[in-house]
Structure P
């Protein structure tokens, strides 16, 4: 269940709720005014009670015509007025000088938030994939979930402007906070804006309301509304979050950065990308790099040129690497060993490791992105070295 439909968390929500309530009751009045007389007249003038010769042909009643035209028209104007005023409230952004502006980026399948720099020049960057807590039918907590650094933290009674966008190569998303009655499309390559002001301290669900692919239904986040002094103390500090008690394990970081949406970690299954349980490359992937080269990873050895081996030699190298570099090493592997080493471990970070996900490989792939046979993996420039080390240790433990 999405939380918040029974909560009015903002001024905008109050206006929209008022408009919907008035719309509902006026609709009930209009429905009864039409259907009520219809049933009454059908009952009063039913065939077994009225003779044909008693039926009159009434052609005109000025008062009745004025009433059935004027009253519904007045009601329609009420519909319009409350709908219009609630829309003006929702769509009129406050002065940016009297608000906190947060940049929001949506991508498959997570939300990220970036704040303006504080007095010390520190820019807080939060967000990532988030699993909601689970409760049983009695409301007892079964699983805590993984908010980590995935929440948007804001102060109470403060105007918040959201500047939202998505990467050019992503898809359409929609930022939706049910408790705030706030929903705005997030469009690749464009900036859309929305705002809110929450008068209540608390936590509120965020989800994507536009179908965006595989993990659309898991694209959650939270808005955490804090007391002003607590928010100010955090914003002026270098702390990652106001609470500081998020899970920093490698498994949690894989979840936070959205890696598990594309990569399996506990099985050999392949989702959109290769499994992270072991550094196993398919023969086709190795051949693709040998034939086409690789120039995005930023290793000390530089770009790998295309065509380092061809024909049968390339086939033998691909089969050897894809087989976990076991058995007799083909003589043609000497062309690879000069950079990757005889053991394929990348010679201490000068070239990519072919046998495991070491910290150097993760750092270069996450910072630069990667083109592969399944498509382009985007860059993750906001991932810290501490995060990379924790993820590398976690993958080795698998």
Structure Q
């Protein structure tokens, strides 16, 4: 009798353990979002969030990843590196975490590199251009990016300046790791293309005046400005140019000022300025079926809007593609374990995304999916929306 009771108890315990394991494997996989949702680039953070949400809805509608649904958990780093590290610490405690989608600010992502690797978390970056984010000297490297890379952006910005007949440009850079990354790459590109940099001017986050620097740019007879800032600081620079009668001075901008609502922060109509902006995605530029699918999904979930008026559209498309890429990687690996996922991401081939057709999005040595050939320049229309140079 005692043996029979023992066998019955063992049988029940085995059923319980197997039941717990089954329940665990059916729990949703978590896609974490670590983005600026309230500070200087909130529009970019919202765009990233929406890109993730739309991709997750499509994946879940098709059965999820390896039979498990995805769940999105978003955390706001507020543009603060310490807050970003705290967010990653919280994500690391989640047993069903698949990956963290993080970005907008290079300084935040750079601060998170150590903990990302110490906790062996996959970081997917849809918006942060600092070259060291990927060139982080970690092996294996847990960071994968569909975004601009500063080392690739600089030659495009300098070549565009030359195409406009500019040979003596001033640099205006935000005083962060992103600004410093661009100083190095822009200086190198300008030297190679025989473009003179008359001076480098720095602007701090939340700085309210830039008049003295603009006066120095004017005295140096710069025939253009290369601008590397987010929207708030970009507006300060552009308003200072207008105050000194330099609204028509060509401004060639990195993508930071494209996150949204620049026009509303300018003292003069945006049409009074001569601004060109680097981009990687625009619904009028990418016309593939996946981009059309993304736009329709956006309309269905967030309402009809002029496609050119979708703020931070690059973050939307990059995040959307990244989530689809990791889903394909999980299916290929047959696993959601980090090491297997990393290897699968490094060996993906021939995937149509909204941004482009990825022949090999990543390799073991290359974790950037976009390069200078994938970038193009845009301009602002009278409504303050970015349009391609072919748009009217």
Structure R
């Protein structure tokens, strides 16, 4: 099928089947979701048919993290990009999606520097397209960055399509490696949507859990470490809340450059130099960094939302952390803090589903960035399309 025939055929379909692939900042697995999509914009309907989390082998995970920390060279980037594409193909095959119209592949971010108009997500799309004999939409962030945007967050477009409430102001809070919020006024038009990264999500918590457990844990499973002490280290929290990112006005996006290994080592250095209970009671570090994520979210709402929302809907890995959810509810009370499951959406597959919504707009030739969110100078069509 020629490219022109493919796009015409896609546009003429009432419903389309897409597979969304998402590998986040934590590099803890590939979320694959089979989604039935119809319409576009506010008429979009996206039905999750099934989803899985496909594991990332430890050796490949460490190579990805090494690249994200600035190690490696062009040869290693190329090799890891192809290895990830093969892994993404395995995830689609494990999902058992059958014949679909397209794959929406976010790719794995290894560098995000929108201030220099540079962002890089790897996971070689031609390899993925040929392996699966299926069109692939990828590289969603670059077009927005090219017109002056942050290239992130992009999920607010899907939030606007699927979660705008007729009478309630909603904050859709994702807590992945990084935290980000979408603010949806009641019955919002696209230009009324706000969205930005709020600060750290699970990234520092995960790293502290690894350090505390001497590598036995990848994360604070069930929030047990954070709940094992009664309170955080308040002196450390006060210092953390002075982080310059929190004072930046939106549009803004964060990554490992802000809250990754370099910053974690600063935290450890400060804790050790003070010889305080962060060291003598190691679990306290996990508690403190969990509170840091929560307080950064509360601070972002107070500073940058036009009003506090009527309800908050939390997604991402943070929604599965009882300690984080308990702390967040205590700080936002009396505002209801829900999960995506509470509003009929699968928590685990939310971002993979969102990129199916974005890919649908790409294949229809429609813009899907929100300049009010990313700071782009104009709306643009996102992503690159690779045909097999």
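Every number here is computed from the coordinates shown, using simple stated rules; none is lab data. Being a predicted model, the structure only gives us computed values, none of them experimental. Cβ atoms are built from the backbone, for glycine too; each structure is taken alone.
Numbers for the structure displayed
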read-out	value
When distance in nm of label points 7 Å out along Cα→Cβ at positions 40 and 144 is computed for each of P, Q, R, the largest belongs to	P
Identity of the structure behind 17 (criterion: relative contact order in percent (Cα under 8 Å, 6 or more apart), calculated), options P, Q, R	Q
Which of P, Q, R leads on FRET efficiency 1/(1 + (r/R0)^6) of positions 184 and 352 (r between Cβ atoms, R0 = 41 Å, to 0.05), largest value	R
With P(r) over Cα pairs in 10 Å bins from 0, in percent, for residues 48-95 alone derived as 24, 46, 23, 7, matching label from P, Q, R	R
Structure responsible for 143, with volume of the Cα convex hull per residue in Å³ calculated and labels P, Q, R on offer	Q
